[in-house]
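In what follows, structures are represented as structure tokens.
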Structure P
Amino acid sequence: MSLAAARPELERFRSAIVEQTGLLFEDAKLAFLDEVLQRRTTRLACSKASYISALEDKPPSGELAALAQELTVGETYFFRHNDQFLALAEVALPECMRAREPVRTLRLLSAGCASGEEAYSLAIVAQQTITDASWHVLIRAVDLNPTVLQKATQGRYSAWALREASPVIRQRWFRPDRRELVLDDKVRAAVQFEQGNIASDDPTLWQAATYDVIFCRNVLMYFSPEQMRAAIARLAASLVPGGYLFLGHAETLRGISDDFHLCHTHDAFYYRRKECLQRIQLPQERIEIGRATIQKPYVAQPPASTAWIGAIQQASERVAMLVSANGKKPQPRRPNGWQLAPALDLLRHERFGEALDYVCSGPPETEGNPDVLLVKAVLLAQDGQLAAAEEACQRLLLIDGLSAGAYYVLALCREHAGDRERAMEHDRYAGHLDPAFAMPRLHCGLLARQAGDRDNARRELAQALLLLKREDVSRVLLFGGGFSRDALITLCQSAMAECGGRP
């Protein structure tokens with residue numbers, strides 16, 4: 001049967017996989033799923049239709065485990081992304097110990113532990129960080145794939161699995177045995193491995209307020225959006241208040257959960273659970289920042305100033321002169337009941353001052369709307385009211401602590417205050433929270449160029465250039481300081497050339 005003819009069947013199979021495991025496979029993987037389905041049905045001597053029906057209903061755990069072996073790749077290594085383990089040792093564990101002083105017990109979870117390298121890395125860090133023998137550290141490690149769990153319990157690894165481990169770690173915690181390295185029994189005893197499904201609502205795995213630290217890295221990125229939200233909710237509920245969550249470098253909670261504060265130390269981003277899991281109720285109808293093509297009578301040129309906040313202010317002054325010369329102003333119709341749309345319409349016509357007046361004239365209830373606060377912060381920054389812009393950003397972050405836009409505006413304000421280091425820090429927050437957001441990369445690259453850090457400037461500007469080419473038109477409107485996408489691309493290329501890079 002051709003792949004096209006088998007597609008309805010494969011769609012059912014794919015949906016069942018999402019429901020049972022959380023794993024989402026794109027259309028490009030349908031041929032792979034077809035092969036997996038063929039192997040499983042041949043092994044079980046059943047039809048594809050009956051197999052899929054059983055998977056949709058209540059499949060036995062043994063079959064889910066076998067399916068997991070087919071669908072997942074468990075390759076990892078010790079101390080992968082070591083910056084997170086440094087943050088664990090120097091921030092998370094000491095904070096958790098202060099909170100747990102009365103009971104002197106810490107519980108850690110490695111969710112999606114594969115063949116055990118991550119869980120054992122946690123155990124080694126705990127052994128080296130917590131030297132007081134009166135403390136107990138319990139590490140639980142779960143994975144759906146029983147084959148990798150069996151390997152993990154053996155504690156035997158190749159030298160390649162320790163490629164990021166220091167010679168001191170190797171010498172202290174491993175002994176050679178022929179071509180393998182065998183883990184110290186004390187470290188092995190600290191980890192309990194068990195089969196578990198992160199995508200299922202398992203009450204024994206997700207007991208409320210149980211874990212002080214959870215590592216769940218490079219797992220959720222393969223989940224469907226619905227399964228990811230459900231999994232994050234379970235992770236949040238199972239963490240103690242103030243507990244820490246470490247995700248993969250490419251994973252973010254932006255738009256997924258409001259239950260965490262974002263942390264950044266040791267060049268690592270990670271999350272800390274809020275004291276309460278009370279979700280802030282945002283307006284059900286989110287206001288879209290318009291997506292229509294922007295028609296401008298004037299095309300801005302790249303700013304000569306190296307200070308981006310200065311460029312925004314120059315754009316505001318230029319627009320004011322332009323409007324004065326034309327003598328004609330487009331008049332947006334004010335709708336019945338206050339809405340943000342007229343402010344955005346004024347933005348499209350580069351009437352920043354009027355847009356700010358309009359946003360500031362909104363009724364009291366708009367002060368809690370994150371979209372209104374973000375637009376207000378941008379307009380205040382453009383108007384040079386930087387203290388007020390920072391205050392609006394801080395209020396927004398109290399509502400939505402993972403707002404990339406708020407951190408970007410804070411970066412602009414910090415630059416104007418002469419605090420380049422803090423400005424770049426805010427840009428990094430924004431870029432982590434929204435990896436597709438071009439402006440923080442561009443701003444960070446310009447700041448690095450100012451500081452003479454040409455290597456970092458080239459890296460950030462190269463990434464900004466790629467992102468600008470596909471940046472959403474609404475974000476160019478809101479964050480571009482009155483400059484078109486083409487003008488921003490030209491600026492980025494020019495800055496790269498100055499730093500010795502290829503535009």
Structure Q
Amino acid sequence: MQKFKIASFIFIVFIMQFSKAHAQNDSHKSLFQLQQDFMDLRFGMFICIGSPTFQDEDWADPNMSPAIFNPSKLDCNQWAEVAISAGMKYGCLTTKHHSGFCIWDTKTTDYNVMNSSYKHDIVKEYADAFRSHGLKVCLYYSVLDIHHNLRPGWIEPKKHTQFVKDQLTELLTKYGEISELVIDGWDASWSRISYEDVDFEEIYMLIKKLQPNCLVLEHNAAKYPAQEMFYTDVKHYEQNAGQKISKATNDVPAQAGIPINATWFWKTNSPTEQLKNVDSIVINNLIPLNEAHCNFILSVEPNREGLIDNNAVQALKLIGEKWKNTGNAPKLPRETRPIISHNLAKFQKSNSSWSDFYLSDFGNDDDFKGRAWISNISVKQPWYEVDFAKQQTFNMIVISELYDGKKYNETRIIDYDLQYFDGNKWLDIPIEKSNKIIKICRFPVVQGEKVRILITKFLPRPTIAEFGVYNER
């Protein structure tokens with residue numbers, strides 16, 4: 001009898017734990033639903049505060065003494081109230097910019113706010129204040145970190161990947177639910193940190209493990225095609241850096257932003273400078289972007305006291321009078337699944353049918369918007385091949401055609417076959433073919449030394465900007 005009671009007790013505990021785990025899993029939304037939920041927020045506040053605030057520079061001295069940092073009257077409730085006055089639904093705080101100074105209580109480095117003159121965890125104060133006002137909490141984090149030598153020429157891949165993981169683990173476990181993590185300073189021409197230097201897939205999987213409902217937004221719209229999601233759950237356009245979203249054709253979840261001032265971080269002339277025109281913000285940005293499946297995020301930078309200047313306070317109040325959040329945004333027209341794995345074909349040996357000076361290596365040189373492989377006009381059966389020199393395991397191929405919106409503004413590869421060389425012979429890859437500019441082909445895992453595309457139907461001079469091969473988890 002006693003054994004039966006013990007067994008029954010164990011069974012009940014098991015059922016309770018199973019039910020709890022099942023309930024938690026039920027709370028995990030699909031990526032598509034998370035993207036739509038984020039679009040429904042429509043309008044947010046980007047809050048840039050950190051060591052640049054005290055140096056009149058957007059890129060601060062990475063060796064600035066923490067003692068200089070002292071926003072003595074910092075009031076995150078003021079920030080939240082200003083955001084609400086404009087009709088905003090979320091905030092996004094710079095936890096660490098490129099100089100490496102952290103504004104949270106971190107155990108990963110002494111270069112943080114707790115060793116400054118302020119000595120308060122600003123990320124906690126922000127998260128508590130915005131959440132208490134009914135606003136969603138998002139965080140910004142820079143992978144480029146000059147203070148800690150996470151920069152070109154100094155990177156130790158394992159060490160620095162772990163450093164990023166340790167910092168993100170703190171940010172995603174200490175401050176409640178984070179709706180979106182905005183990542184910057186990675187895989188850009190100006191940062192020169194690749195997704196291999198600091199392992200994107202490993203970090204993406206960690207984020208999803210810690211917070212399955214947290215969207216990852218990588219600042220890479222300047223490099224990757226607008227039609228699909230490369231290394232991001234939401235496309236981001238930094239408009240004042242010349243990154244423009246197509247309001248007519250965009251069909252993926254996006255966010256676009258500008259600072260209300262001339263720059264992202266506060267400057268000594270910020271309280272008196274002319275801000276962005278309120279009518280333009282509403283009419284030329286907020287309204288049309290929302291209709292194009294794109295949130296608008298406006299940067300409003302706190303001053304050296306930690307408060308938003310009065311001119312910005314008044315401007316946001318006026319925005320709230322001119323624009324009203326009418327509820328949910330237009331429905332996203334399709335599901336988009338991000339590419340997160342390393343491109344095995346990048347910089348590998350390549351070959352092709354005749355292509356004049358548009359050589360085959362232009363088709364796997366990690367340049368999506370400039371150089372491309374272009375077939376010679378006389379070639380009747382174009383082909384393109386990547387040689388790994390050893391067996392590789394892969395389950396996805398992405399063919400990105402050249403797109404310039406003018407001469408090359410439609411797919412030129414109409415029909416095609418994909419094959420892999422297993423060491424003895426060429427074998428067909430079973431795929432569902434795509435007629436889009438970006439052709440994403442997923443299939444059961446294969447192993448091959450080479451892979452190729454045979455173009456069987458095409459418009460004159462088919463092109464490949466990038467031929468990507470991936471082993472996707």
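Read-outs: derived from the displayed coordinates by stated rules, not from any lab. Keep in mind it's a predicted model, so treat the numbers as computed, not measured. Cβ atoms are built from the backbone, for glycine too; each structure is taken alone.
So the values come out like this:
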{"quantity": "When volume of the Cα convex hull per residue in Å³ is computed for each of P, Q, the largest belongs to", "calculated": "P"}
{"quantity": "With FRET efficiency 1/(1 + (r/R0)^6) of positions 69 and 101 (r between Cβ atoms, R0 = 35 Å, to 0.05) derived as 1.00, matching label from P, Q", "calculated": "Q"}
{"quantity": "Read-out helix-only ellipticity at 222 nm (-39500 (n - 2.57) for each DSSP H run of 4 or more, over all residues; to 500), computed value -15500, structure in P, Q", "calculated": "P"}
{"quantity": "Winner on volume of the Cα convex hull per residue in Å³, for residues 229-404 alone once structures P, Q are ranked, highest first", "calculated": "Q"}
{"quantity": "Answer label among P, Q for the case where relative contact order in percent (Cα under 8 Å, 6 or more apart), calculated from the coordinates, equals 15", "calculated": "Q"}
